[in-house]
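Below: a set of structures, written as structure tokens.
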Structure 1
Amino acid sequence: MTATRKTKQRTAILAALEEGEFRSAQAWHERLRADGSSVGLATVYRALQALVETGDVDAVVNDGGEMLYRRCQAREEHHHHLRCRVCGRAVEIAVPFFEDFVAGLVRDHGYADIQHTIELTGVCPDCAARGER
């Protein structure tokens, strides 16, 4: 973690997030409660937002408009995701040709501080093998 306060609740949240799949704040809260944590839902929301701001947690929006969170695996470099729409499992992907394309656009148009996200969704091999779509 970078500049966020390290509390017992935040430590529990980060430990749960090590599972590596994208889940909603409510789903992470349910997971924590199932493990015996007394952390409140509002605390989970605040902690996740703070961890997104420091880059320790990735956040994406699902097809229904809900924010999903997971522990960032590649904390130091810019990255994108390939996420399973069924189970939430994700892999971090590099898209160097797109990064080069963006750099060219920035250079050609004189923009600064460009931010972008690429998220590809599909069905992971495990879910596909079970016939889930």
Structure 2
Amino acid sequence: MWMILALLSAVFAALTSILAKVGIQNVDSTLATAVRTLVVVAMSWMMVFITDTQGEITEISRKSWIFLVLSGLATGASWLCYYKAIQIGDVSKVVPIDKLSVIFTLVLSFVFLHEKFNARSIIGCILIGAGTLLMVL
């Protein structure tokens, strides 16, 4: 099931890039990010109420709150940079560079979460990096 959800995430991320590029024409990228964020917030809370999990908010630990807030700040910073980048650059060049996040995630998950980083991971990172260079040059 996780793989299906991950593939759907990739499809929606692709649609996000294309729809955003069209949507931010003649709109400040920061304002566009704020509009997008409002939609995401509304959709997220709608899903919370549909799944009837709103009562669990009181069970979130202090540590989880801190890390969820930090994650939200990182997401906001990423979206602001991303929207500005696609507004002034080609989506076909911005998206591959943005996907270098895969490499950063693998390295950070190894350092901070002590997840496995083996020969396949290293080769994958090299191929992603090389592929990104090929796409943006």
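Each value in this text was obtained by applying a stated rule to the coordinates, not by laboratory testing. Predicted model only: the values in this text are computed from it and were never measured. Cβ atoms are built from the backbone, for glycine too; each structure is taken alone.
Of the structures labelled 1, 2, which one yields 1.00 when Rg/Rh (Cα atoms, Kirkwood Rh) is computed from its coordinates? Before the final figure, lay out each step's value.
Values: 1: 1.02; 2: 1.00.
Comparing all candidates, it corresponds to 2.
Largest in mean count of other Cβ atoms within 10 Å over residues 62-69 among the labelled structures 1, 2 is structure 1.
Once distance in nm of label points 7 Å out along Cα→Cβ at positions 14 and 102 is computed for every structure in 1, 2, the highest value turns out to be that of 1.
When relative contact order in percent (Cα under 8 Å, 6 or more apart) is computed for each of 1, 2, which one produces 28? So the calculation was done on 2.
The value -12000 for helix-only ellipticity at 222 nm (-39500 (n - 2.57) for each DSSP H run of 4 or more, over all residues; to 500) was derived from one model only; which of 1, 2 is it?
Details: 1: -12000; 2: -27500.
For helix-only ellipticity at 222 nm (-39500 (n - 2.57) for each DSSP H run of 4 or more, over all residues; to 500), the value -12000 is produced by structure 1.
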